[in-house]
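**Student:** Structures given as structure tokens follow.
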Structure 1
Amino acid sequence: MKATSGDLVRVLRAHPRASGAELCRQLGGINRSTLMRLAAQLGLEIVRRGGSRRTRYALRRALRGRNESLPLYRIDPQGDGHLTAWLDLTAPGGCALAFVEPFVWPLDDAMRDGWFESLPYPVLDMRFQGFMGRNFAHRHWRLLGVAEVLDSWTDDDVVHVLANLGYDQPGDLILGEAAYQLHLDARQRQESRLIAEQQLAQAYPALAEQALSLGEAGSSAGGEFPKFTVQRIRHGEPTAVIVKFSGAGNSPAERRWADLLVCEHLALETLATESGIRAARSEIHRFAGRTFLEVQRFDRAGAHGRLPVCTLGSLNAALLGKAGMAWPQLAEALRLRGWLAEAAVRQVELLWWFGRLIANSDMHEGNLAFHPGLTLAPAYDMLPMLYAPQRGGEIPPRTYTPALPLPQEKTAWRQAAQTARAYWARCAGDERISAEFRVVCAGNERQLAAYAGT
């Protein structure tokens, strides 16, 4: 009995991403020409990737009833767009990329052929998340036909949302023609929306109110601080910034959040000046009772350009699969696979210890990022979260206990401790921080000095 295209569908359901040789065997020993004919009959139902003997086949997974490939675009530092790949969803899960230009991120063997178990990991970093992602979901979930709760979104939901409205996500990628058209539309409006220096005092409080009321919150970037994104004129140049802000009142919790924003600014300054580690540029503003931390985005360049970034979390999930490991351990695992340089591992180790010694209790894998070539991106989200108010607004007393190193970690620990001491001293002397919390910072510097044996 001759094999049919329906037989090929049945076999691929049981053996996704099967090779041509395996399919020929499963279909009763047919030859490769017959296999090619059956695959051609299925047309867009079949996804094929890999060359020569590495060719694999899978069934296409429709997205909201549509079988078309999705274009994946890249915006370069000059603001020009490029088609970088075509994305196809595959059954029963995962996806396949057809590369149009070289891929700038590490790939294992299957990925080099275009196969991904989930979405391509740089695309996963484009997901809506955090405060701004929740705002976005609350505003658009009915229109897009997805759950209002971000954690409920499937990979298909993520692709659907990105392809329709994801035009200003972290990094340099845009998925889908509709989203790219929104990018072009936004670019035409951009110049008229640039905020001048003299407009900040009126613009930032207004944008904060909009963000809190689920109004226009800009693009999605991870994290839990209330925030918005905007382009403004900084030192005479169009600059993309992300702006975190405190409450407008004077409650203990609001004062503490304001203190922590200043502390984050000082952490970035201290890293840049004391350790040699690149850190995001930031400024503190005070308008209408709020403290604003303005951080220059390192995934943007000039008025329209973008730069590629990828978080440690996405790299780990796609390439390592190691749960519950600290940043230095993951960095070492990437080095052993030939993807990360020894110098970068040492930087990650130093940054990790600095964070621990300044009481940063929220150092998850999304708070460390890389540029292509796995060079370390500027440090960000580095602040003493141990002292953050609880959800109900209470500020419980906290005990600062500096983390101590294993013998092989002493060199990095001592370097980080020196930088952390400079940081605590800087916080203790900065009058933008409340007197109460400056006392805490001064005490922490003394305690760390005692642990360091100086």
Structure 2
Amino acid sequence: MRKVMAFLTVAACLALPLVGAGWAAADDYVLTAGQWGSAQTAAVAAAGGTVKWAHGEAGVGVAVSSNAAFLSKVLAGGAFQYAGKDTITRWQPPVRTAGLEQAAVTPGDETFINMQWNIPAIDAPGAWAAGYTGAGARVAVLDGGIYKTHIDLAGQIDEAASRSFVPGKVWNTDTGTFWHGTHVAGIVAAKDNGIGTIGVAPGATIIGVKVLDNGSGAFSWVIQGILYAATPMDQGGAGADIINMSLGATFARGGGPGGGPLIAALNKAVNYAARNTLVVVAAGNDGLDIDHSGSVITVPAQSGSGIAISATGPVGYAVGWPIGATNFSRPASYTNYGNSLVWVAAPGGDFAYPGNENCTVPRVPAGTVTNPCWVFDMVMSTVRGSTASISSYSWAAGTSMAAPHVAGVAALIKQAHPEYGAAQLKNAIAQSADGQGHDPYLGRGFLNAARAVTE
């Protein structure tokens, strides 16, 4: 049975044994202020805590304390606007995955190009033909690990700038064989090598920023990743032009007990980043009408000045190959939507085709791939694996797959207009979209790469 997975839940950090009257094992707390300076550091110390890290200009930091009264004490002095205990959260996976059963861009020679309906759907080849590959643009992928030796990604990643904010983990590790961050990175910038797949911006540089492990992560890890990615390189950051966050969590409005301060801190981090860096975020996979779902909030899709991307997908792309469905801008069955949420829509794939009969699509230069027809309606990209074998690629569907298409187009625009900042990139994406308007599913329209760099 194919169905949308439950979007997200929040799990509290594991509690440790008490170590004294009024004192517990150390917990992390996320704190926000107008800016972070000596007054904030002193307030943390006075409340019985220690600063683990802080971003002065953004005014966000994390402190650790064993004092059970730390929250009330640290807020009492007026140095902070919000403070909340950090939590480990399950962030969104793709809705569905499926593996294969078996200088100038030269489009059409990748092994699985016939399965990449998403690439012509947004007219990426038109942008390539105009000379734009995303060269010089830097895209930070905040996710799980990226498999850096994948044949389509090796050499695309700025390894020196890549970081992990997951304690005890390096940036290029994750669990299992899918590796969500690797799939996302391939959609953005899988290189033009005549092998496997190709990304929207095959000349762009990827920065791996690990903020999740096996799909879960603390709010503080995500916040640190955002601030690091958006900080200029000469100030010790990644110097990203674009941040892609194919992740999200849905909460009761207000965030539940203790959640409000964490949501506020995430909002502050996104707003800080968005001053100079385009923040692209998955809209979420719950099928929620955000315009009429006032009891819940989904973050970071609704955080600050980022742009939320909804998903589209055809039904029956491979049926009757080579003449199949071309309804690529059809809203996906699972996507969140709403005029107050969606900036633009992009290919995320779907699995709504009824039945399980097989379809067969040719590989390049020879051979075929046979799978249930509904599988071909999803988005194919890179997964854990370093060779050109079928085990190094997989299909997936979700707004997680839609967001990196927009991040890739933003990289194309950045190459065409190096002077553009975040606001100009944001507007260029909207103004070049197909069917411009304010549609609750498509936002300002369906992504168009060629128009984004030629008009």
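**Student:** Taking 45, 27, 18 as the value of semi-axes √(5λ) of the Cα gyration tensor in Å derived from one of the structures shown (1, 2), identify that structure.
**Tutor:** Values: 1: 45, 27, 18; 2: 38, 22, 21.
Considering all the candidates, the number was obtained from 1.
**Student:** Still on this structure, please answer the following. Please state which of the structures 1, 2 yields 0.55 when FRET efficiency 1/(1 + (r/R0)^6) of positions 384 and 432 (r between Cβ atoms, R0 = 35 Å, to 0.05) is computed from it.
**Tutor:** 2
**Student:** Consider the structures 1, 2: one of them gives -6000 for helix-only ellipticity at 222 nm (-39500 (n - 2.57) for each DSSP H run of 4 or more, over all residues; to 500) as calculated from the coordinates. Say which.
**Tutor:** On the way: 1: -12000; 2: -6000.
Only structure 2 yields this read-out.
**Student:** Determine which structure produced the value 13.8 for mean count of other Cβ atoms within 10 Å over residues 336-343, calculated from the coordinates; the candidates are 1, 2. Walk me through the numbers before you get to the answer.
**Tutor:** Values: 1: 13.8; 2: 22.1.
Of the structures listed, the value fits 1.
**Student:** Sticking with this one: For which of the structures 1, 2 does the calculation of FRET efficiency 1/(1 + (r/R0)^6) of positions 64 and 248 (r between Cβ atoms, R0 = 41 Å, to 0.05) return 0.95? Write down the numbers at each step before the final one.
**Tutor:** Values: 1: 0.50; 2: 0.95.
Source structure: 2.
Bear in mind that the values in this text are calculations on the coordinates, not laboratory data. For clarity, every value in this text was computed on a predicted model and none was experimentally measured. Cβ atoms are built from the backbone, for glycine too; each structure is taken alone.
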